[in-house]
Structure P
């Protein structure tokens, strides 16, 4: 792949995906457990110091996740943001700015787009994005006010439309949970992109699940592309990260790898340090490691573990020294 923009900065990030999945911003039916609570602010301030000391600049965080918190809805139509949504988002953005970090907010997780039947515990908003009226109401009454409230905030890196939406789209994955039509979601993603650019005044991206799928989102007006790379998921693609990047058709916007695993037991040959070096030498926009926090014991990413701050610091020091010598 030829780099689309020359001499772009390499932005190193970490995934701090959540404190409590789906509960960090706004109130759920169980009450408010958001990041603006004093005990969470104290913890996160300490964490952000460590993240900045590691050399990372970007923190990627899931905002609405599966849609269980942050706004009111009635009969599948979203109303306004709840009383805690903006308070929680402001608290995290301000904290990031204080620590010279920037946030990439992933708005929608693929779990919210999937059809789960009886496989997952349902919440009042679980099906809101499955229908056109619900999607449009969420954009008009929740997202656009959110973009306006935090327009051009100095703690924002980007609004990310969705995390790995392909896992919910039938053209990408033929399972019972993937029932969303690509054409419908592409139109919706384009609408969000336009609104975020007009009202939010910060870059807009989308977290594609695989490198081979990133070009599917090339016509919706994104400011930079984003893909995720897990070597054990890429067996059918052939080749390692360097090979896949080299084979990727030329892109018209920078590419950021929003998720690189700290390790991958399914691919013992994988090395995070090597993967970061490959991204750097390919002149990508940057990369973010999954993940900074320890996985929950019931999570599917337990084998991946968490990144060590010292490993990030060591890599970035070596990269800077090499750049100076060059």
Structure Q
């Protein structure tokens, strides 16, 4: 019996030692995986503000500040599946002639409901309306119709952000003109977007709607730009220029902060304190510029949220973006 006990103790000791050794081997890899911010490097020449090229590139690459990005993006998709199981499949409509120019409508339970149009992000490279269904629960339960847009990505558009912006604008106009098709109230239409979708939201909000689309200049009643970008100069200086074919004209046209004379609606800009320094600054500077132009704007800083958690919070009526969007629309959580 004593020998058996000694053997068990020895076995446990060996197992413990092996486990400890494995932990020591894994710890550096885990620490590296969860590193926040630009990679360790020797500081180079300044490219933008106090940032060198490595730091600026990281400031426009969310993966450096959100190490669990992949997991959260998968949760967008699985949460959207759950939402569709509750609400049913969306009403799918085409707003333009190409295959991608479609949108998903999650109808309110009552007629003449206000409308929220959502523009997804994805670094201008990816994303799909089907994976952004999860906020529909918040809006439908509060008495609104939720519309998620599909649109071309920048590589398919040969590097031209203007093509993406044109599709988004036409989609918003389609929703306004066709509100009767899904029981929406075109006179209570609001627009929001996150990340590169927040950028496209800002661009849409400074559109000359009357001149370009023959619709009322103020038909959009409010906008919420979530973790977006509003001045393209630093983005152009970053590694995003490897797939966006920036020109001076594109930089100017796609910088909503430079066209605030065309802004006709109150806006909210939001960001999380765990986002990249540039995405935080862009939203602060945008709201400051809108206020300096004498137009209504609100800035919401969400403590301890990263970039992807901010988008996810649109699906929570008490989260920073869900609460802000409902307040903008003068709606209460269900």
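Any read-out appearing in this document is the output of simple, stated calculations on the displayed coordinates, not a laboratory observation. Model, not experiment: these values are computed from the prediction. Cβ atoms are built from the backbone, for glycine too; each structure is taken alone.
If Cα Rg over 2.2 N^0.38 Å, for residues 124-251 alone comes out at 1.13 when worked out from the coordinates, which of P, Q was used?
P
Tell me which of P, Q gives -13000 when you compute helix-only ellipticity at 222 nm (-39500 (n - 2.57) for each DSSP H run of 4 or more, over all residues; to 500).
Q
Here relative contact order in percent (Cα under 8 Å, 6 or more apart) has been calculated and equals 16, so which of P, Q was it run on?
Traced to structure Q.
Can you say which of P, Q returns 3.1 when distance in nm of label points 7 Å out along Cα→Cβ at positions 148 and 172 is computed?
Of the structures listed, the value fits P.
As an exercise: percent of Cα pairs over 36 Å apart, calculated from one structure in P, Q, equals 14. Which structure is it?
P
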